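Nothing in this text is a laboratory measurement; each read-out follows from the coordinates by a stated rule. Everything numeric here is computed off the predicted structure, so don't read it as measured data. Cβ atoms are built from the backbone, for glycine too; each structure is taken alone.
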Structure P
Amino acid sequence: MPGASPPFPQNPKDAIALQLQLREQLQFTPFPPERVRLIAGADISFNKFSPEIYAGIVVLSFPGLQIVEQATTVAKADFPYIPGLLSFREMPALLKVWEQLQFKPDVVVLDGHGYAHPRRMGIAAHFGLATNCPALGCGKSVLVGQHGYLAAEKGSFAYLLHNGEKIGAALRTKTGVKPVYISAGHLITLPDALNIMLLCCTRYRIPEPTRQAHLLVNRLRIESGNHKQPK
């Protein structure tokens, strides 16, 4: 497996060192929407005070956005909940789900960030390297950086900047609602990530791949008997 093969670091110092090392391996190459036949959304649900993780991936047709396959797993997290290092907590479970998929997608959308990360190594970058699959991040909030004016209409975007570098974009997926935050992870460019995400917007704020993944992992958590407030 390219990139960060398990076992993963077990402490923050080693995890940060690995992020800095892996960052040098990232590639941002064109991957336009017309190359996509299958797109996947990946998400995690858990209670912040529990080590139990509910992980899922939903594979959708593209651009039709019909569910083709879905897979889940329940696992125990070995890494603490630390913002900026969440990939080390979530990735082992997501990689177990990835191995179950019969239909590997052309691109994966992670509920989180890729390059829009303090060390430019969010979960979408980490997952893309580990699977050698084009990956992008679709976060519900900003982890790092700022953007300027963003028009209210669907499809409007404003680049997210950090230390003078363009690291992602705020994207309005529905007129009048809060934006989501798109960033390239690996083997894709930011413009292509934005174009693909716009084609995944239906009538919801969250684009369909990660929306379906979110629904899947929350169902899994409830069916497993954990009714506490999810992540």
Structure Q
Amino acid sequence: MANSKKICFITCVNDEDWYSEALLYMQHLHLPEGMQAEYRAIRGAVSMAAGYNEGMRQSEAQYKVYLHQDTLVVNPDFIEDLLKIFADKTVGVLGVIGCRSLPRSGIWWDGMRTYGRVLHACEAESVVDTICMQPKELFMEVESVDGLLLATQYDIPWREDLFTGWHFYDTSQCREFARRGYKVAVPRQKDFWCIHCPKEKPLAPSYKKYQRIFLKEYGKELHPEV
């Protein structure tokens, strides 16, 4: 039985310095009265999906936040804001930025209507507030969110059978929630909730491989806007 008074932060870790920084931010979030927080660092994961499944199995928390080791949660009321949205039991998964309808490519940022915001700090001298459209209500239902942070209130296995690397695990998970009738959400953010600090680098050659796998599995479920 999932523990509704507990939230678990799960991170695949291969850089201890980045994780210690991210953990510091997690540990300073305001905890609503009666809530407990736990932190699971998964080291040596063979893929993001496999690592997240391992973390999911380790925790009885109803609420789980899967985030990159270089994602800093800077909204001090993040947990309370999350619980407000998850009061709607039809919402299964939430992210801070994503798209209303996935395009034929399956790549969320290619979508015609993108929602949310995140502060990108790719280099020390380059900080960009990536702002898309903002939901008018508490949240906007979307088809996919970015994997820098995904929060869930139900445990649905990540597709480690298909996504054996580091790409498309996030968009796949959004589709898995949708297949079970749950909403994917992007919150209305008065100010950005997260700082993402990825290194600038070209897409890995394996990206196209996992894109093909994604489209083979979910392509017929997409309804792109034109």
Next item on the list: Kindly point out which one of P, Q the value 1.5 was derived from, the read-out being distance in nm of label points 7 Å out along Cα→Cβ at positions 48 and 96.
Entry: Q
Next item on the list: Rank structures P, Q by distance in nm of label points 7 Å out along Cα→Cβ at positions 24 and 88 and report only the one at the top, that is, the highest.
Entry: Q
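Starting from the value 114: which structure in P, Q was volume of the Cα convex hull per residue in Å³ calculated from?
Details: P: 114; Q: 123.
Going label by label, the one that fits is P.
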Item checked: Source structure (of P, Q) for Cα Rg over 2.2 N^0.38 Å, for residues 72-119 alone, computed value 1.27 -> P
